[in-house]
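Novice: Below you'll find a set of structures to go through.
Rule-based calculations on the coordinates, nothing more; no lab input. Note that this is a predicted model, so its numbers are computed, not measured. Cβ atoms are built from the backbone, for glycine too; each structure is taken alone.
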Structure P
Amino acid sequence: MRTRTDRCPGALRPWPADDGLLVRLRLIGGRVSAASLRSLVTVAEEYGDGRVHVTSRANLQVRGLPGDERRLAPEVVEAIEATGLLPTRTHELVRNVLASPGFDDALLDELDARLCADPELARLPGRFLFVLDAGRGDLVDRPCDLGLVVLGADEGQVRIGDGWGPVVPLGDAPARLVALARAFVAARGSGPTAPWHVRELPEPLTAPAAPDPRLPGPVPPPSYDARHRAVPAEGLDRAAIESLPDVRLTITPWRGVLIPDPQEAR
């Protein structure tokens, strides 16, 4: 049995690595502006290792930051907030929403707003993950706590841990997912032995459902090309970030940066 609480890092709860403090900044569906990336690499150059790193959950990290007792220096927190990548202090650790590139922006925004507006959901573990597949199958087999797979223009099937939940109208999905997250918070209890994940609960959150026959099969990750650029293991430096167009970009779940085509950017 696990006997410690979750320690997944954030900006206000950095991880003490060998080269200094490491912070993680959550992106909803990997969405980030080129301007915010440029601001963040400035923070990394002034205080850290000079690079912006990405994770398999399509989030950003900065390493080598100063501080003590697992707390960033106040001026570093202020600099990170100025990038626009820390929109909430209370819920920064729980904004874990992984989505297929191109997933519906309105649904992503509503899920984020509902998640951050609920004080109870600030108690979610930092490893609790929502995974949203746009219906292509690119994330249908990615492990999650709660999720959704789009089935068509109007419906999607909810994922609950390792199983399946109800088929719901897409417009209702954010509210349904947040309600399930609240049920998880109530069911997990508290303390160092409380579960981090839905699959660890002794009882299911809801009665399991059969997978819908319209569900897509898993597909391999997309290849890298001029629009889907691989992020090197050492991260993105200023030259790499300044080579990106000044548009909204997507950090992908495969450690890449997706550049929209000109029509999408407009």
Structure Q
Amino acid sequence: MLLETKGVTQRFGGICAVSELNLKVEAGEVVGVIGPNGAGKTTVFNIITGVYNPTAGNVYFDGTDITGMSPHRIAAKGIARTFQNIRLFRGLSVIDNVRIAHYTAAKYSTIEAALHIGRFGSEERRILDSSHDLLNAFGLEQYASARAADLPYGLQRRLEIARALAIKPELLLLDEPAAGMNPREIDSLIGLIRDIRETFGLTILLIEHQMRLVMSICERIVVLDFGATIAEGSPEEIRSDGRVIEAYLGKKQSGEVSCDA
């Protein structure tokens, strides 16, 4: 078990955003977290990555209790994430966006960096080479010198994911990676996530509203509504689950959750 939450609850005043969440993600899985707006999905990611300290419960990563750890310590343990609203250093080049992420694990001291001595030179070359390798893997090498803000939307998403992988995570959290994408870009993203899993051997936990993407790549899906887990299972099980249909449509109806939702 790579990631596990036990009884995780998050309250904001009188609002319970997440209630008694017991989530398990095994190494190598691709797991989706879905639910209507306001279901608590991004709050779950913020708890896992240390943005919020849960009101109750614990988060375990690779057997270690990481509850309440700072975000940078959690990242150093091997959890990386992207955001619903793309967060790039928009004024910097594409290559510099990826290089910056490498510095969380740079193997030289502050003095070596200031004086350009010791391990500084070799480590900088390693970081640059690794950054170019990631850009190549994501089809971004030709844009290495371009400003991140000048990339098309779909390529900015790719860059954000490439930057997340620079810290060499075991677990990648994707927060609505298809947000704002057109159907062609979504098809490309589906292929990219599959390639990432194969190439980098990652475990992936994602939040997404695009059901076509979720049903295509996730082996297991967890459904939240008003902060509580209302269903969990394979895409086939979730597609026709009455509780899920009711949560999305507001009343019980026969049928399935549409892959075009």
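Novice: Quick one: mean count of other Cβ atoms within 10 Å over residues 40-47 came out at 23.4 when computed from one of P, Q, so which one is it?
Specialist: That value comes from structure Q.
Novice: For the read-out volume of the Cα convex hull per residue in Å³, for residues 136-175 alone, a value of 77 was computed from one structure; give its label from P, Q.
Specialist: Structure Q accounts for this read-out.
Novice: Something else: Have a look at P, Q and say which one yields -7000 for helix-only ellipticity at 222 nm (-39500 (n - 2.57) for each DSSP H run of 4 or more, over all residues; to 500), as calculated.
Specialist: It was calculated from structure P.
Novice: Which structure, out of P, Q, was distance in nm of label points 7 Å out along Cα→Cβ at positions 104 and 224 derived from, given a value of 2.0?
Specialist: On the way: P: 3.3; Q: 2.0.
This value belongs to structure Q.
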